[in-house]
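Any read-out appearing in this document is the output of simple, stated calculations on the displayed coordinates, not a laboratory observation. Fair warning: this is a prediction, and the values are worked out from it, not measured in the lab. Cβ atoms are built from the backbone, for glycine too; each structure is taken alone.
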Structure P
Amino acid sequence: MRFIDSYFYKPNFYQKALSVLLLPISLLYFIAATLRRKFQRYIDFKIPIVSVGNLVAGGSGKTPLLQELAKKYENVAIVSRGYKRKSKGLLVVSKNGVIKASQEASGDEAYMLALSLPNASVIVCKNRKLGILKAKELGAKVVFLDDGFRFNFKKLNIILVPQLKPYFRFTIPSGIYRENPFYKNPKDLFLKEGIDYKREVTIQDQTQRMLLVTAIANPCRLDSFLPSNIVGKITLGDHARFDLESITKEYDRLNATSLLVTKKDLVKLLNCELPLSILVLQIKIDDCIEGRIKQYIDSFNMES
């Protein structure tokens, strides 16, 4: 397990001590986050916006859940930051399923969503307000906002509560929370993994000796889904680029028969000549939750 993962989720004695020492900084972060939320200008875009986010930094399965929800509607736009992309400003990654930008310019998640959602337009922009306005310009009737919890827009907040919980309920840097760890709002949907939504994982093109290669946040999330025929793991930082030369050396050293990758990582390995096995994640969402989301979206149609 990487240091950063053990520090937040399974800290040893020294890491716990470090967390306690950093508490004054965490308190300042907590105050700043609370004040920002309190005094942000509220914006109503007059369009249904469904935000999928969480209270912690790093990955918690936002993208696959967003993908599962977005595929059920027409005239959909997804607005994301496009983290670690090699472009600036606003970028239309796809328009009604037609790819308009490269993977490098789009970012991993945005490009993956563009490839998998022929019914959607995908837009990346650090300024989410500009992204939503562009979505309306393109004719979207519903906007799904990736990681949009902290923005003070009129929207339905879906907040994921993963099974793997941080050790401390502290804000950054003593803990991994970037918002009030005790935040509650009855208008928001708090989705508990294993209850309100479940993950189902299959492996396409599985081989006898697979080398796991991944660059996702908190890669230990994958451990419970991995089969016994994994001969090694290469885990890099979230959104890191892959060095195919070093991967090939490790592949040969372990006498592996394929690389096992997630769909998010796959978009960076499209030119890889090594055999690929793919972890395919499907999200099953409780019918009551889907009903509440549909009710929110339909309420805008009744108003117009």
Structure Q
Amino acid sequence: MFLQQLINGLTLGSVYALIALGYTMVYGILELINFAHGEIYMLGAYLGIILLGFFTAIGLTSQSLSLSIILTLILTIIFCSSYGFTIEKIAYKPLRRSPRLSPLISAIGVSIFLQNYVMLTQGATDKVFSSIFGNAGFDFLSTRITYLQLAIILVSAVIMLLLHAFILKTKTGKAMRAVAQDKTMASLLGINIDTVISATFIIGSGLAAIAGVMVAMYYGLVNYYIGYTAGIKAFTAAVLGGIGSVPGAMLGGVILGLAESLGASYILREYIEYKDAFAFIILITILLAKPEGLLGKTSEEKI
């Protein structure tokens, strides 16, 4: 029972970590909480189910399952990244020099708009897609580990490690770190601030798209408000790990996934519908006890 919930928690935590990376990247550069990020994940989940259903209908899935998944991921990443880029240009860029409350209100407005946009265009009922993977997997110590669970954990881990290496080693990654540290000085040194910010939104939205597709494959069910719930949990994961820290977002997502899975099994057995409360309990606790997060650094400002 414990090992089974551990696997479930790691699977769920891997998804939270991917979404949390988008929050922490944007905050690290703009010091802005992009509350519309959860809706980008929701769009990715919707498009993932739509594309997988389409490829199944035309017979591509039965001929080549791997090709269907790769095409779904590529198209969803392009779609969601374009949304992230557009949102940054329309909702955030004009307010970059405004009081901090203005872009926050704009982010909430974009989130509400996207929720209602999907509800009106796709309907208010759940979209269900029968799993093309079934329960295929293997048994380990009386625990069933499906190939899909293993794939989600491994893909998430590889993506997070590649992103960490990208930020540390590449020219664009160094530019992102420079802009996060001092926008004015980075601009004086020739770094295009707008390009860096756009790249950050594109990468974060791409990660949310991958998380959305994996959730669509795993649960086979999406609705227009899953972005709100997942967004709150991913934001909690980012705060828990230390918002602005990429490794912190990874760690926070895994911890939150494990806490939710194990807590629902051992603490809320008869009230499993309240498992989402763990995210809020963790958020309140970390803000009171260690507001900089597990891997975050306390910043000092001279006045």
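If we compute relative contact order in percent (Cα under 8 Å, 6 or more apart) for structures P, Q, which one ends up with the highest value?
On the way: P: 22; Q: 38.
Looking at the calculated values, the largest one is Q.
With distance in nm of label points 7 Å out along Cα→Cβ at positions 6 and 230 computed per structure, which member of P, Q shows the largest figure? Kindly include the intermediate steps, with their values, before the conclusion.
Working: P: 1.7; Q: 2.7.
Biggest value here belongs to Q.
Taking -9000 as the value of helix-only ellipticity at 222 nm (-39500 (n - 2.57) for each DSSP H run of 4 or more, over all residues; to 500) derived from one of the structures shown (P, Q), identify that structure. Don't jump to the answer; show the numbers that get you there.
Details: P: -9000; Q: -24000.
Going through each structure in turn, the value belongs to P.
Using the calculated result 10.6 for mean projected area of the Cα convex hull in nm², for residues 14-149 alone, pick out the matching structure from P, Q.
That value comes from structure Q.
Compute distance in nm of label points 7 Å out along Cα→Cβ at positions 22 and 198 for each of P, Q and report the one that scores greatest. Numbers along the way, then the final one.
On the way: P: 3.6; Q: 1.9.
Going through P, Q one by one, distance in nm of label points 7 Å out along Cα→Cβ at positions 22 and 198 is largest in P.
Any idea which of P, Q comes out highest on FRET efficiency 1/(1 + (r/R0)^6) of positions 102 and 222 (r between Cβ atoms, R0 = 30 Å, to 0.05)? If you can, show how the numbers build up before the last one.
On the way: P: 0.65; Q: 0.45.
Evaluating FRET efficiency 1/(1 + (r/R0)^6) of positions 102 and 222 (r between Cβ atoms, R0 = 30 Å, to 0.05) on every structure, the highest lands on P.
If we compute distance in nm of label points 7 Å out along Cα→Cβ at positions 30 and 254 for structures P, Q, which one ends up with the highest value? Walk me through the intermediate numbers first.
Numbers: P: 4.1; Q: 2.9.
Evaluating distance in nm of label points 7 Å out along Cα→Cβ at positions 30 and 254 on every structure, the highest lands on P.
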